[in-house]
Structure 1
Amino acid sequence: MEHPLIERTIRTGFPIYSPRREEYGIDALGNEVFCGDEILVYEDEFFLVETLMNETKEALEAIGATYEFAK
């Protein structure tokens, strides 16, 4: 198992604090979200998927949240 920041860097090609990545915003839980990050969207709120526990993802899916990529 690798560190989540290493996995994110491998997946996105950029480290989390790279000035080359455009910031999308702050999610409902206070996490920084960058363009290209996977998010769960429910009504007017969004959540950074990589910070959520599986149970939280399942609960959000059950109430109608959808998976998207921040643009």
Structure 2
Amino acid sequence: MLPEYQRQGIGKPLAESGLNRLRQMDARGCCLVDHPDYHGRFGFTNPLRLAVEGMPRDVFFAMALDG
């Protein structure tokens, strides 16, 4: 998100809406690349067994949606 749009309360509803849509689609999980300090609040973690070659591990996140 561009800096001028940050810290306005937009990101959280967008993230929650996206995750809800994935759950409605019966998605089994979600992976994303973003800032290390943000997505932990939604349940994302840095997976030890899942990686993308050439991608720094601290910006790659995943979350299971099927338990």
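Since every read-out is calculated from the coordinates, none of them should be taken as a lab result. As the structure is a prediction and not an experimental result, all values here were calculated from the model. Cβ atoms are built from the backbone, for glycine too; each structure is taken alone.
Where is mean projected area of the Cα convex hull in nm² largest, in which of 1, 2? Each step should come with its number before you reach the end.
Values: 1: 4.9; 2: 5.2.
Largest one: structure 2.
Say we calculate relative contact order in percent (Cα under 8 Å, 6 or more apart) for every structure; which of 1, 2 gives the highest result?
On the way: 1: 26; 2: 36.
Greatest value across 1, 2: structure 2.
Output the label of whichever structure in 1, 2 has the greatest value of distance in nm of label points 7 Å out along Cα→Cβ at positions 8 and 32.
Details: 1: 0.8; 2: 1.8.
Once distance in nm of label points 7 Å out along Cα→Cβ at positions 8 and 32 is worked out for each structure, 2 has the highest.
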